[in-house]
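Derivation of every value follows stated rules applied to the coordinates shown; laboratory data play no part. This structure is a prediction, so every number in the text was calculated from the model and none was measured. Cβ atoms are built from the backbone, for glycine too; each structure is taken alone.
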Structure I
């Protein structure tokens, strides 16, 4: 069974703040998921062909076409942001060195 400390560590990596109730819930959920993987690992797959893609689909691509941005619409988007500076959106640091 996964430990509470492991759940807290995973939450920290995902930058999530969990309540004690959520930690207990995720501890049970993660343990169930890992138990399921244990069942899958015990299956005999000797005669199963490796599968790299489940369907034979290809990416559908289109040619990039440059188009003019509507300055009024762009400004409207910037104005809706909670924080901005000189027409740029300001966001909290995502990738920090917070050891």
Structure II
């Protein structure tokens, strides 16, 4: 059971030259997981909102304000990660956090 030990985010540009975010999650101070948020040109009816107010910077602010809620969670237990996400943003399309 690998526990989340740190979460860091940064702003970068995607292949179309628009801003997006990349997030690093470190477990047990040894294992790194990295993800870049996709933000396609077309968005489906049921997709999550890419960024609140179309501002990736806002998503990073929200991450920074809430990162401690995820520290210590089992990185392989998606429900334990999903629960705090839902407490932060209970909207059907994650429009508050993106």
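See the values below:
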item: Which of I, II leads on Cα Rg over 2.2 N^0.38 Å, largest value; result: I
item: Label whose coordinates, when helix-only ellipticity at 222 nm (-39500 (n - 2.57) for each DSSP H run of 4 or more, over all residues; to 500) is calculated, return -7000 (choices I, II); result: II
item: Given 1.09 for Rg/Rh (Cα atoms, Kirkwood Rh), for residues 17-56 alone, calculated: source structure among I, II; result: II
item: Which entry (I, II) yields the derived value 0.2 for distance in nm of label points 7 Å out along Cα→Cβ at positions 33 and 81; result: II
item: Computed 31 for relative contact order in percent (Cα under 8 Å, 6 or more apart) - originating structure among I, II; result: II
